[in-house]
Structure formats: structure tokens, C-alpha cells
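Coordinate-derived values only; no laboratory data. Computed from a predicted structure; not experimentally measured. Cβ atoms are built from the backbone, for glycine too; each structure is taken alone.
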Structure P
Amino acid sequence: MIDRRIVKFFRKHHVLTIATVNGNEPWCANCFYVYMEDENALVFTTDRETRHGKEFAANPFVAGSVVLETWITGKIQGIQFQGIVSELQGERLEKARSLYLKRFPVAALMDTCLWAVDLTLIKMTDNRLGFGKKLVWKKG
């Protein structure tokens with residue numbers, strides 16, 4: 001079971017950084033996202049022709065982060081994650097599109113693809129619980 005503090009953090013924020021690697025070259029991109037709690041997945045949009053979109057096809061294993069920016073050490077919070085990315089299709093696409101457009105209605109004007117990162121590892125740092133306190137979840 002995923003700690004509710006992780007779920008709450010994902011729901012509160014809306015920008016992720018996602019990292020890919022192709023050969024020996026890493027890359028990262030920032031994307032708006034919505035969290036699908038029932039699937040433990042982050043849904044975001046990007047075009048297939050972006051560098052990271054092309055790299056998803058070559059290697060679906062990704063890493064990323066969602067962070068709270070603050071200068072106050074005792075309030076630092078952030079998530080690092082690993083997962084498997086895929087372009088959404090069928091019923092899953094329709095469900096994700098509905099959630100995504102509810103959060104980002106302007107995306108209805110865009111012609112782009114919806115992707116999901118099915119999370120396999122989540123590490124949340126939450127200094128409000130004590131300096132360097134980590135909450136970790138790993139898939140099955």
C-alpha cells in the first residue's frame with residue numbers, strides 16, 4: 001500500500017521531470033501531469049517527435065522527480081521515481097484524457113499524445129517528518 005502522504009503530494013503538484021537515456025546520453029524534460037491513484041500512474045502529454053517521446057520508444061524505463069521548491073530546509077519535500085512509460089490507448093486513454101482535461105482544460109486545444117508512467121519505485125523525502133526522512137514504496 002502506498003503511503004497516503006505520497007498520494008497527497010502527487011495530487012498537490014502538477015509538474016514532473018522525466019528522464020530518459022539513449023545509449024550513454026541522458027535527457028530530461030518537464031511536463032504537466034495528473035496522478036491516477038487507482039493505477040499508481042502519472043499521466044502527461046508530449047508529442048511523439050520530442051526527443052524524450054522518441055526515446056520512450058527505444059527504452060520505456062524512465063526515472064523522474066516531482067519537487068516542492070523552498071528555501072526552508074525543514075519544509076523540503078520531493079519525490080524521485082522509476083517506472084515504465086507507455087503511450088495510452090483504448091479505455092485507459094479515455095479515462096486518462098478525462099482526468100487530464102479536468103485538471104488542464106487548455107490541453108483540449110492541443111493535438112498531442114497522452115502517456116503514462118506506471119510507477120515501480122517511489123522515494124519521497126519529507127523533512128517535515130525529520131531531516132532526511134524517506135518514505136519508500138516499491139512495486140510487488
Structure Q
Amino acid sequence: MTQGIVTVATRGQGLYEFTGRAVAFVRDAGQETGLLTLFVRHTSCSLLVQENADPDVRRDLEAFFRRLVPSSDDRSMHWITHRLEGPDDMPAHIKAALTPVSLAIPVIGGQLALGTWQGLYLFEHRDRPHQREIALHLSA
């Protein structure tokens with residue numbers, strides 16, 4: 001068993017790839033088989049396995065979620081009561097409730113068993129920059 005923390009600096013809403021850091025974590029552990037569990041330690045961001053080849057995929061996902069859950073100052077969001085931390089806060093919690101905060105990736109032959117075009121992303125749902133922590137746990 002090996003554990004660690006990866007910190008991802010965000011600049012606002014969007015998808016931030018950290019595949020290379022997870023790959024390095026598994027490589028450095030020197031373990032041939034197992035399961036890598038990732039858990040983001042925040043309530044207004046999430047984790048995704050998503051295509052990392054065409055940047056249009058990320059743009060379309062970001063646009064979809066902005067349309068699905070707009071800022072609380074949008075007229076359609078008048079029903080929101082939690083507004084203490086700004087108009088992006090409660091929508092960020094809603095987006096995090098709709099997307100995973102943990103992932104489990106098999107390790108086969110000392111490598112993450114990701115598909116050819118799959119990457120690991122932190123999905124930031126807040127407007128301002130943050131330092132997000134992702135706990136990694138590699139088990140046998």
C-alpha cells in the first residue's frame with residue numbers, strides 16, 4: 001500500500017489534467033498490480049476520466065455544465081438560498097454532487113489501465129483560483 005497527495009492549482013472553472021502525476025505516482029511505487037483510488041478533498045470540484053486528445057471535448061463539457069447549472073445570479077437560479085460565498089458557490093456544490101469525487105483505476109503491469117485517449121482530470125467548479133488536493137491510495 002502506498003499513499004500520497006497531489007495538489008492541482010486551478011485558475012477558475014475548467015478541466016485540469018493530472019494524468020502524468022498519477023502515472024508517476026504508480027511508477028514510483030514500483031507495484032505491478034493493484035488499484036489506484038483517487039479522492040478529491042473538496043466539496044466544489046470533482047474528478048473525471050475523460051478524453052485527453054481533442055480539446056473540444058473539454059470545451060464542450062465545460063459549456064454543458066455552465067448551461068446545466070448556471071451561476072446563482074442567473075434568473076433561472078432564483079431559488080438558491082446558499083449565497084454567502086458568491087454566485088458560483090452553490091452551483092459548484094451542485095456540479096460536484098452530479099460528478100464523481102473519487103475514482104478507482106486498475107494497475108496492470110505497473111501502469112494505469114487507462115484507454116488510449118483517457119486522461120485524469122480535476123473538474124474545478126469555482127471561478128477563482130484554488131489549490132486542490134487529491135488523495136491517492138495504491139492498494140495491492
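Odds and ends about this structure:
- In this comparison of P, Q, the computed figure 1.02 for Rg/Rh (Cα atoms, Kirkwood Rh) is attributed to Q.
- FRET efficiency 1/(1 + (r/R0)^6) of positions 72 and 88 (r between Cβ atoms, R0 = 35 Å, to 0.05) - structure with the largest value, from P, Q: Q
- Distance in nm of label points 7 Å out along Cα→Cβ at positions 24 and 112 from the coordinates reads 3.2; which among P, Q: P
- Comparison of P, Q - label where distance in nm of label points 7 Å out along Cα→Cβ at positions 16 and 32 is highest: Q
- Structure responsible for 25, with relative contact order in percent (Cα under 8 Å, 6 or more apart) calculated and labels P, Q on offer: P
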